[in-house]
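Participant: Structures are listed in the sections that come next.
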Structure I
Amino acid sequence: MKVIFEATIKENGIGGWFIQLKDTVDGRVENCNDLEEFSITIEKLGSDYGGHIDEVKWSVDENVSPNHLTEVKAKMAKYHKELFDDSND
């Protein structure tokens with residue numbers, strides 16, 4: 001069984017965005033209001049599979065503004081850099 005999650009960037013209807021995370025194995029859906037919440041949620045869902053996730057399929061709803069998409073991408077790049085580029089540790 002492949003553990004695949006779907007992460008969709010969506011507009012929240014009040015001037016911001018959120019990431020809808022779906023576990024395709026059991027159909028659970030969680031809404032994450034920022035990347036920190038997304039990270040915690042995907043770790044929590046992944047723990048049901050021994051921490052093993054085969055793939056995260058990313059998509060963007062068609063109504064997401066270019067500004068929000070740019071914001072999410074920039075925050076993801078910053079988050080990735082903080083997690084993996086700390087060469088002094």
Structure II
Amino acid sequence: MKKPIGQTVADNMWGMAALFVCASFILFVFIRTENARTVGWVLYYCGWIPPVSMSLWCLVRRERLGIGALFSFTLLIVSGFLFWLNHG
């Protein structure tokens with residue numbers, strides 16, 4: 001059964017945080033320069049934009065957030081804490 005286009009877009013928006021966290025992780029762990037550290041933090045902070053936008057969208061439409069929100073926000077909080085411990 002094929003999902004409606006709106007559901008597909010929402011699923012992808014919730015999952016986008018993982019891409020930003022992955023890019024930040026690569027910069028922090030493998031590049032290890034001061035510029036890479038700065039860009040890593042910028043990418044991490046940009047990772048908050050899609051989940052926050054989707055949360056606001058769900059609030060406007062009066063929908064439940066679902067498991068995508070749990071995944072996105074947990075990933076961002078845990079990875080942010082770990083990045084801060086290692087590269088803060």
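Participant: Tell me which structure, out of I, II, gives 11.2 once mean count of other Cβ atoms within 10 Å over residues 4-11 is calculated. Before the final figure, lay out each step's value.
Facilitator: On the way: I: 16.5; II: 11.2.
So the calculation was done on II.
Participant: Starting from the value -0.46, -0.91: which structure in I, II was log10 I(q)/I(0) by the Debye sum over Cα atoms at q = 0.16, 0.28 Å⁻¹, for residues 36-75 alone calculated from? Display every interim value, and only then the final one.
Facilitator: Numbers: I: -0.56, -0.97; II: -0.46, -0.91.
So the calculation was done on II.
Participant: Now, a different point. I, II: which one has Cα extents along the principal axes in Å, as calculated, at 45, 23, 16? Walk me through the intermediate numbers first.
Facilitator: On the way: I: 40, 36, 17; II: 45, 23, 16.
The correct label is II.
Participant: Then there is this: Determine which structure produced the value 37 for relative contact order in percent (Cα under 8 Å, 6 or more apart), calculated from the coordinates; the candidates are I, II. Don't jump to the answer; show the numbers that get you there.
Facilitator: Details: I: 33; II: 37.
Structure II accounts for this read-out.
Participant: Which structure, out of I, II, was distance in nm of label points 7 Å out along Cα→Cβ at positions 12 and 44 calculated from, if the result is 1.6? It would help to have the intermediate numbers written out before the result.
Facilitator: Values: I: 1.6; II: 2.8.
This figure was derived from I.
Participant: Thinking of I, II, which structure, once helix-only ellipticity at 222 nm (-39500 (n - 2.57) for each DSSP H run of 4 or more, over all residues; to 500) is computed, gives back -12000? Don't jump to the answer; show the numbers that get you there.
Facilitator: Numbers: I: -12000; II: -26500.
Only one of I, II returns -12000 for helix-only ellipticity at 222 nm (-39500 (n - 2.57) for each DSSP H run of 4 or more, over all residues; to 500), namely I.
All of the numbers you see were taken from the coordinates with simple rules; none came from a lab. All of these numbers come straight from a predicted model, not from anything done at the bench. Cβ atoms are built from the backbone, for glycine too; each structure is taken alone.
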